Structure I
Amino acid sequence: MYKVKTILIGLSLLGCATQVYAHTNSSEFNRYVNFNWGECPSTFKTPDGRNQCSFAKVPINWDKPNEKLIDILVSKYPAKRPQPKGQIWFLQGGPGYSADFYTKHYDTTLAQYTQDYDLYILEHRGVGWSTHLACPNQFEGDYAKYQQACYEALHQTWQDDLFHFNTTGAAKDLAYSIDKSKATNWIPTYVYGASYGTLWAQRFAQVAPQGAQALILDSIVPSKGFSLDLWDENFNSIFDELTQYCNQDPLCQNKLGSDSENTIKALLKNVYSQSHCSATKFKQGTLQALSTLLLMRSVEGALMPAYYRLARCNEDDVIALNNLHQFIFEGVGRELLEIKAKHPLNYSQVLSSLIVHNEISQEQRTLTDRLEFCKDAVSCIPTDLLYTRQINRDVWGSKYSNQFIYQDIHHYMPTLVLNGDLDPQTPHSYAHEFMRTSTNANQRYVEFPQTAHAVIFESPADTDTGNNCGVDVMQSFLNNIWQQPNTDCIAHLDGLNFSLSTFESKVLFGTDDAYEGRAQPLTIESLKQIKHGQPELFNASSDTFMRLADF
């Protein structure tokens, strides 16, 4: 499950300031009247067509409820049983990504909850099918001028209301939407947030301390002490933890030794200085991006063989590494998988920049600091993205604040916190700090070993239910929010896999063994022959391939 994990800030080149649609299923601004449900937009439709959508009117500024209104999209998937036990609201991460992601998983990861719960999705203000923020100007080569012109145009349109496209406004949207959904029938409410969605849920707890029966915070972004400026530092810390697992794994230890951390770092130092394996297409920038991507997507089965082959660097290793390089970084994987361009409403760079640089930037690093850190780091985002992030901060940062930003959380709702110990985006150290500083007496933390970002989607296990372990732990919590949830499934987690299947190795490295053997140079034509010659194996491996190509 890879999409929920993608929170790298991209360059959105959308061509309009806002998207305005005429909706037949618009809902008036009145919390005592239920939603006017109707058909969902194309990207929000579930495979079985059961969900309903409504475009709810809410104030852009909740302190001025009688003035300008905006739309927020609300989706409801009714429980399959006639008497639901409650409702679950799903909050997407990002910030800036559409929440239509969740609708694709009602028949897979989230199927456990479809029987007994009404499942709701709230599209964040400024994002997706809610009133959408995007630059009205076109990018013409100078990114700083593009962003400054974008800001000036949007501020001229919205004035200071632009700064109400924030987490606090979205939290009040959620509180209002929950009330409105229960205007005619009260049932228990549970709020699930993943990644940035956890910060959104915490802000909801600040503005509505008794607004739901319980919260589930999956891969936590704490309300204070966190920043996306720490992205590279966090990834490198989690890489060090991954190598500790490598040292304990028979295959990985056999290939990279009992001190894989220092072995790999010494290797990369030589490659970065161009004193080793210059024949491969992998250079410092793409090696750092490779580590970032494969840590984020939890594909250690491709990462460790890449280091092993890079260290040996014989003729077959160079061929194998170049095959991997073209699959990931030259568009071959995207073409092979027929990955289509994302819907233009999938992401709002504007909303992302506003929130990141005003609410998730307490611990800041200068551009000089970040470039210096990346000189010899294992993982780093590409240098051009570091520069664009600095430009985004200069343009969009220091624009607003309020009494909730960078504050401890005080509320009364039972809370379950989930985190993987190999989550590089929201490392588990932040979960421990959150548990220490939050004042809620009924909060519980469950840490998942050998697990990456977004636990309920990234914790496959050998369970009687057939669910991911995170799904079962969350269900146990929903069954009794006043007790520690059952965590027996953690003992049965699939965990890390430092190898690829024979078929995956053939497609990615051009050899039957990712670590060893003669490699054949691959082309898009030869890869398509492999795909069409063994369609069942290709489909079985598609999740691995998508993790490497869809970014």
Structure II
Amino acid sequence: MPYMVFFLLTFVYFNWFANYIFFYQEKSSLFLVSYSSLIEALNRPGGFLNYLGQLVTTFYFYPLVGSVLVSVVFCLVAWLVAETGKIYTGKKLYVLPFIIGAALFYLQTNYQFRIFNSVGILLQLLLFYFTIARLKRKLQWAPVFLLPAWYVLTGSFFVIFLVLFSFHLIVFKEKLFGVKLVILLLILALFLYVSNDFLFFQTTGSLLVYPFSEVHVGMQSKLFLSVVIIISTLPLLFQFRPKFVRELQIKRISLIKLMPYLVILLTLALAIVRIDKRNKHYFNVEKLFYEQKYDEVIVFNSKHPSNNILTIFLNNIALSEAGKLTDRLFDFRQSPNGNTLYLKWELVGEMLKRGGYFYYSLGLINEAHRWAYENMVMNGYTPETIKMLIKTELIKGNYKVASKYINIFKQTVFYRNEALDFEKMLFDERAVSNHPELGIKKRLETSHDFFVMSDNPALNVEYIVAADSTNKIAAQYKFAMLLLQKDLQKIVDNLPLLETAGFTVMPKHVEEAVVAFKLLNAGKVPELKTLKITAQTEQRFRQYYKIFQQNRSDKLRAQRALYQKFSNTYWYYVFFG
């Protein structure tokens, strides 16, 4: 019964409250179903464990399946601890198994904690249980001689089994237990020496630590290592069984039998408090963005405003793709220096993963490709990186290179159909041109060559507009930057660009800037052929200016008076942004 409760609560938590963890991790790696991938995993101690972790992670594509898998892993760990304890004590254990299972569950609530950590622990417990429960007499020599192979498969996690088995030999004091220990350590030392110099050509530190890393336990090393130590010393812990705890009762119900439920409920309460609302919000936006549901991105961010630069960056791309960037820019919190419009180049961190989408939106395909390629070099294969590389190579007509990335995509579990759709466009320029997404980006791509300034994205927008004034997305970004810079004169001077770029209605924020410029007699406004300023906007500005003048002696009071009706206008941003 406690295992069923533990499974159900864990499943409900991850499937309904923390499924953003699955989205992040599934998008952070790419599992390939191929013989070469398996062989590559076996070329490094611990690589196979990492391979198993990636296999589990690939099923995070469906959060429901991911929730089932992680819940099963935690329950199996708890069950193996209980069954192992039964061998030592001859009795059912109620507390320690669920403390360990709950601790792993709590660790997993961090979006960076990788499942291979829990799978690694599960494998060590499974082998240890099999060894003490099934291997008798001479067969117990098998782990002694096979430990190097186990190390190759599970890497640094083999230490858990090594310590468990060593303590088991000491506690039971079996025949020749001292000899077994000495031979075990000698074989291990010899194998590590040979591995270091002749097999894997890696440093001793790397060989002993991989696949464990601070990042992959979500910077929770102290808690994780505490769990590892508790598990590794189980043979010793099972020797301490305080009698008074077992005899405690509440109305004839043994307190010890209630402990699993108390542990589970306490951990669940802590896990609910730990839900990262900021990351949950961001990953939901990123999911919608990858699915190109741009209107849904905008609606979601309107309902749930965010201060996260990456969230607003993706939202601004969604606005530009929907043709609304200069209409709704100030519906969302913006950075005056442009950091919410574009990301500057950096080789580490989250910027590299996402910065290329700005250039892809503009039609600067070579630069979008460069960001994706560098991200692949730094972080390995990920679904969206490979997808971007395929798209950019198809747009550029590099079909042989595109074919290479498509073949990688075809080896995945859940992206194979997309790969087959891309494959149909190989060596078919017409198919690429007629594609609803790639065709648009191909037509946006400028034929003029210029050096892209990765540290100055605004300058790149200027280059694109100079090369192709019909690029509507580039025009939106140019005006957006001028709006953020509060450069009224340049906004007015560039008004003819709107007509050249194909605008049929003057964008809301540009119109607000022009009205302010005009009514404040700041200078002459160029005549436009089709775009006109509406009387309603002029009336709104007069109303805004009247309220501002009435409260000009107290800026804070003026801000409060104008906020409800004008907070999403250019005028409000100029005075209070």
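Where does the value 19.5 come from, among I, II, when mean count of other Cβ atoms within 10 Å over residues 80-87 is the thing being computed?
Working: I: 14.0; II: 19.5.
The correct label is II.
If relative contact order in percent (Cα under 8 Å, 6 or more apart) comes out at 12 when worked out from the coordinates, which of I, II was used? Walk me through the numbers before you get to the answer.
Working: I: 17; II: 12.
It traces back to II.
Of the structures labelled I, II, one was used to calculate helix-only ellipticity at 222 nm (-39500 (n - 2.57) for each DSSP H run of 4 or more, over all residues; to 500), giving -12000. Name it. Only one of I, II returns -12000 for helix-only ellipticity at 222 nm (-39500 (n - 2.57) for each DSSP H run of 4 or more, over all residues; to 500), namely I.
Please state which of the structures I, II yields 194 when volume of the Cα convex hull per residue in Å³ is computed from it.
Working: I: 149; II: 194.
Answer for the origin of the read-out: II.
Each reported figure results from applying straightforward, stated rules to the coordinates on display, with no laboratory input. Predicted, not measured: the structure shown is a model, and the values here were computed from it. Cβ atoms are built from the backbone, for glycine too; each structure is taken alone.
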